[in-house]
Structure 1
Amino acid sequence: MSTDAIVLLKEDHKEIRRLFKAFQEAEEGPASKRGKIVEQILEALTVHTYLENEVMYPEVRKLVPDVEDDILESYEEHHVADVLCFELFTMDADDERFNAKTTVLIENVLHHVEEEEQEWFPKVREALGRNQLQEIGQRMLDLRPKAPKTPTAPKALKKSLDAVVA
């Protein structure tokens, strides 16, 4: 198994695409089946986003200043996905907006993945040596078992919710 950070992230992307396809194939089926698939999607995205936010992005931001704008955009795309994931996590699969919200999540994540794989990863691979990418990947592998598996409310949403409750 490779420890190259980009290879690991692309493997995650492949699994996430597989789960998206499974959801799309089950979209007209029983809500319980869609709900189970979305649970898997939410776990995969939560772990993946955590590893990128905690290891990959900060390290690349420090080592490759040329991708600063790409990383800032990626953080914002993660924020949007986090909000959608949290909302889906709190919904029932038979909610009338469940499929629509999942579809919006899929579209946003696929856009993000495309940008990473086509634009961002090549720049990072060119700027960092193989050893650096393997070190970053090993840190991600080491952190993976500790990564959260269920979405939590993003900080901005938590502040809004706290203000409403107070």
Structure 2
Amino acid sequence: MLTASVKNSLNELIGFLEQLSDTDYTFPCPELSGATIGEHMRHIIEMYQCLQKQYYTGVVNYDLRARNKQIQTDSLFAITQIEEVKANLDLENKPLVLQQVIDGQVITVESNYIRELLYNLEHCIHHQALIKVGLLHCQAIAIDDNFGVACSTIEYRKQCAQ
């Protein structure tokens, strides 16, 4: 169920990337403090990649992302990276340790693969909402009304409509 939702979210990203020129992909958006849609895409993709690559060690540290500039400048390359992430989502749930340095201190938290996959989905949706703001300067880009809307909000709206 969760992997299906993640794949759906990633497919939405592919669908909008297929409509976007690299000029729009790399445009510094004033509404995003000069960030580009490509930078947000790289961040989303690399969070998933980080989880998948570090899964086998049992320790996940999202600060150790690759920060591959090609993902943020080449939308076709970004699509290939998303496809790779999708192909490697079906990992067995297992305990993981989440590690992060905060104010010079190494913080470790017990987690598991499903929890981190859920975190990445919510994180992706958050960045989709930011990307939606960045799309204001783009012409004729069709995205789903729920692009960038939290799953809980979608469910709430369905209940209100009944």
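Read-outs: derived from the displayed coordinates by stated rules, not from any lab. It should be emphasised that the depicted structure is a prediction, and the values quoted were computed from it without experimental measurement. Cβ atoms are built from the backbone, for glycine too; each structure is taken alone.
Some points to look at:
- For helix-only ellipticity at 222 nm (-39500 (n - 2.57) for each DSSP H run of 4 or more, over all residues; to 500) computed as -17500, the structure of 1, 2 it came from: 2
- Which entry (1, 2) yields the derived value 44, 44, 32 for Cα extents along the principal axes in Å: 2
- Entry that produces 1.5 once distance in nm of label points 7 Å out along Cα→Cβ at positions 56 and 96 is calculated, selected from 1, 2: 2
- Looking at relative contact order in percent (Cα under 8 Å, 6 or more apart) over structures 1, 2, structure 1 comes out largest.
- If semi-axes √(5λ) of the Cα gyration tensor in Å, for residues 40-135 alone is computed and equals 30, 13, 11, the structure in 1, 2: 1
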